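Laboratory data are not the source of any read-out in this text; all were calculated from the coordinates shown. Every value quoted in this text rests on a predicted model; they were computed, and no experiment measured them. Cβ atoms are built from the backbone, for glycine too; each structure is taken alone.
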Structure I
Amino acid sequence: MVRSPDLDPCHYGLDYLYTMRSLALKPDMVNLLHQCSDRTKIYHWIGSQIDAINARLNQLLQACHGCFHTWERPTLQIFAAPLSDTYQLEGICNLNTRPITLLIDVGRAAPEDWLALVAHEYAHARAAAPGHHHQFAQALAHLCLGLGYEALPWQPGIEVNLRAYPYTRALPDPLSFWRGEQADWRSRSALL
């Protein structure tokens, strides 16, 4: 998304969220915060901070790419967006877009765990199929080894554990990040 120089941060933030809705599997997966009393504050914060957040996510995406040979890497784009509570998801991999789109709700996990969120969604893209099946487990195991996470060995029934692996520390109020209440996110999300 290209920022228009005459667009104020609040409008840019709202435009950004509408663009993210178009990249989601279903538009309502991206929270537009209609019933949130802080929505104007959130739109403004997104409009002023989202480029830096997406730059950090792109660095984390590059770390995941580094685990594979160039020809094995899926063609991806990655963005941060507040996801609707209805779906209880920390991230989305939309295999129907070109390039494949990863949407990460960075407000749902501690900044130190953003790499884990990106790796999980990257594994979906690498497996090129939804679900937490054997191909997903193989891609995730490869990423885990390259990124320093413990790889879970494949065994029947592991799909349940893979839904949220690598594990992250959930934040009690995901919108607190989007309200700008975690000013230290830059230092806390650094690559390890």
Structure II
Amino acid sequence: MKRTKNEKFTTPAHREADRLLAAWDAADRDVRRLEAEANKEMAETLNKWAETIKAAKYKRDALGAAIKDMEKEHHMEYFGETGPAPVSSSVALPHGTLLYDKTEYVVKPRKADVLGNLEKYGFEEAIRRDPAVDWEALNDPEEWPDALLAVIGTRREVKETYGFQIKEPQNEKEAVGAVSQRI
């Protein structure tokens, strides 16, 4: 027997199926309403906390900059005489570690055409054929002394990096104490 969309089903099984469909539809609308309310409240909560979080991040970043400035200012006291690059050093303190790293690298100048100069002087070993400067090759001071770097329009510089790490609490009791002391 062929049935149409508008035909009414009067058997108990049809009525029960239709009741379950209506209940599911109501439950689905309830879920969507609750999700919308939750999303709205979460957005309001994020907006409410945004300025407080922004201020806390600013304070944290300012303290990080102050730590690095202090490392630079008291370099000899913290790290001693470090000598030529490469050097890495650290100082363990009760609440973290001060870090110092000195590396040497070849400057990628903005105005000099290093690739053009490499080609001009026939320094093919430092040229990638895609064409680009092979900066890794130029970092070798034995192959590329400062005088040769000057000829192609660049130079070697020393880069000093300062940093720090915060010591992680060893157990939950220590973590609670660390949090309460920072307030």
Which entry (I, II) yields the derived value 24.4 for Kirkwood radius over Cα pairs in Å: II
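In terms of distance in nm of label points 7 Å out along Cα→Cβ at positions 132 and 164, which of structures I, II is highest?
Numbers: I: 0.9; II: 3.7.
Of structures I, II, the maximum of distance in nm of label points 7 Å out along Cα→Cβ at positions 132 and 164 occurs in II.
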Top of I, II by mean count of other Cβ atoms within 10 Å over residues 92-99, largest first: I
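Looking at structures I, II, which one was FRET efficiency 1/(1 + (r/R0)^6) of positions 28 and 100 (r between Cβ atoms, R0 = 41 Å, to 0.05) calculated from, given that it came out as 1.00?
Going through each structure in turn, the value belongs to I.
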For the read-out helix-only ellipticity at 222 nm (-39500 (n - 2.57) for each DSSP H run of 4 or more, over all residues; to 500), a value of -13500 was computed from one structure; give its label from I, II. I
Between I, II, which one scores greatest on FRET efficiency 1/(1 + (r/R0)^6) of positions 36 and 68 (r between Cβ atoms, R0 = 35 Å, to 0.05)? I
